[in-house]
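Asks: Multiple structures are listed underneath, in structure tokens.
None of the figures in this text is laboratory data; all of them are computed from the coordinates on show. Owing to the predicted nature of the structure, the values given are computational and were not obtained by experimental measurement. Cβ atoms are built from the backbone, for glycine too; each structure is taken alone.
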Structure I
Amino acid sequence: MVSDMRSGERYAERMRLPLAGWLGVVVLAVIAAALSNLGDLRWWRVAASAVILVAPLVGGWWLGRLPVRVVEEPGGEVWLHVDDARLPMSAVASVEVLDPVAYSDSLGVAQHPLAFVVQRPWINRGVRIVLDDPGDPTPYWIVSSRHPERLREALTAAQPSRASS
């Protein structure tokens, strides 16, 4: 979902775990915590159960915290931010929306080993951003997105004649 837009941002999204994923995490956490103490209520077993209960919840939050943002800097240059990685649009040759089949194929073993890939298994679409920077060995970025069309539009708005696909 596109949300949390700040000034200068053209696009913002977090790769949050969906409701079904959270239900699975909660069930896993409760079962693991219950099996870890087997009804023994000594304090150290209860404390271990509490840790076992909280760890998957923290892990689910941590996996979903990753932001994808397109930001127009004060100088006018547009940047893609994926967590702490940054890519200037001046280094982009093209942006391609990947449907579920193309996205799955782009994550396969036959793809370029130096590609920059940020994906979450619960998101089955994304974009391929082909780079045009001779000094960078990375040929392209693959980024998961629930709204890849909006992401492409935000990325290509600054350079419609150069970065489109």
Structure II
Amino acid sequence: MDYSTSDLCDHFADVVDVLEPMFINFGGQTAFCGRIKTIKCFENNELIRSTLEQDGSDTILLIDGGGSTRRALIDIDLAELAVENNWQGIIVYGAIRHVDELEECNIGIQAISSTPVSADSEGAGEHGVPVNFAGVSFFDDDYLYADSTGIIISAEELILETDDTQD
């Protein structure tokens, strides 16, 4: 799909929510979109790993890490697992690590910061729950669109009609 978040906001202003501009591109793809699956966890990535082991075709993993920048929830191993299982992207309200390696991965990854410290691999978490950060509430199966300009979500898929007529 060829789109820009700016164009989508222009055409669908009444049905989109725009995240506060706090996210940084870290992955090899700067533009990505799909339905979201939510995870809520704090400084541990056990649930993230088990989720990324599943088929993620046309799906974006949205992680509410509580905004913690003390431990990285995504690293190169998890990013490669996501690519292997066809995930479109990962949004992390928290930190990532292996910044240089992530730039080489063919997946969209946005997070609020990086840190060299890895997450715990054991711990609790929840999936499929509503989460709220960056001024927006997220629900499983919402549609997310991200590019270098920003991130937007909508409860429904956004399709820009093109004019295929010629004069």
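Asks: From which structure (I, II) was distance in nm of label points 7 Å out along Cα→Cβ at positions 10 and 114 calculated, if the value obtained is 3.3?
Replies: Working: I: 2.6; II: 3.3.
It traces back to II.
Asks: Using the calculated result 33 for relative contact order in percent (Cα under 8 Å, 6 or more apart), pick out the matching structure from I, II.
Replies: II
Asks: Thinking of I, II, which structure, once P(r) over Cα pairs in 5 Å bins from 0, in percent, for residues 50-137 alone is computed, gives back 3, 14, 26, 27, 21, 9, 0? Could you put the intermediate results ahead of the total?
Replies: On the way: I: 3, 10, 17, 21, 18, 13, 8, 5, 3, 1, 0; II: 3, 14, 26, 27, 21, 9, 0.
Among I, II, the structure yielding 3, 14, 26, 27, 21, 9, 0 for P(r) over Cα pairs in 5 Å bins from 0, in percent, for residues 50-137 alone is II.
Asks: One of I, II was used to compute Rg/Rh (Cα atoms, Kirkwood Rh), and the result was 1.12. Which label is that? Before the final figure, lay out each step's value.
Replies: Working: I: 1.12; II: 0.98.
Value 1.12 for Rg/Rh (Cα atoms, Kirkwood Rh) corresponds to I out of I, II.
Asks: With FRET efficiency 1/(1 + (r/R0)^6) of positions 26 and 130 (r between Cβ atoms, R0 = 35 Å, to 0.05) computed per structure, which member of I, II shows the largest figure?
Replies: Greatest value across I, II: structure II.
Asks: While we're looking at this one, here's another question. State the single structure among I, II that was used to calculate semi-axes √(5λ) of the Cα gyration tensor in Å, for residues 98-145 alone, giving 23, 17, 11.
Replies: Values: I: 20, 11, 9; II: 23, 17, 11.
Here the read-out was taken from II.
Asks: Determine which structure produced the value -4000 for helix-only ellipticity at 222 nm (-39500 (n - 2.57) for each DSSP H run of 4 or more, over all residues; to 500), calculated from the coordinates; the candidates are I, II.
Replies: Values: I: -11000; II: -4000.
Only one of I, II returns -4000 for helix-only ellipticity at 222 nm (-39500 (n - 2.57) for each DSSP H run of 4 or more, over all residues; to 500), namely II.
Asks: Follow-up. Of the structures I, II, report the one carrying the highest value of distance in nm of label points 7 Å out along Cα→Cβ at positions 34 and 154.
Replies: On the way: I: 4.1; II: 1.9.
If we compare distance in nm of label points 7 Å out along Cα→Cβ at positions 34 and 154 over I, II, the biggest value is for I.
Asks: Which one of I, II has FRET efficiency 1/(1 + (r/R0)^6) of positions 42 and 106 (r between Cβ atoms, R0 = 25 Å, to 0.05), as calculated from the coordinates, equal to 0.30?
Replies: Values: I: 0.00; II: 0.30.
Considering all the candidates, the number was obtained from II.
Asks: A value of 2.8 was computed for distance in nm of label points 7 Å out along Cα→Cβ at positions 66 and 90; which of I, II is the source structure? Don't jump to the answer; show the numbers that get you there.
Replies: On the way: I: 2.8; II: 1.9.
This value belongs to structure I.
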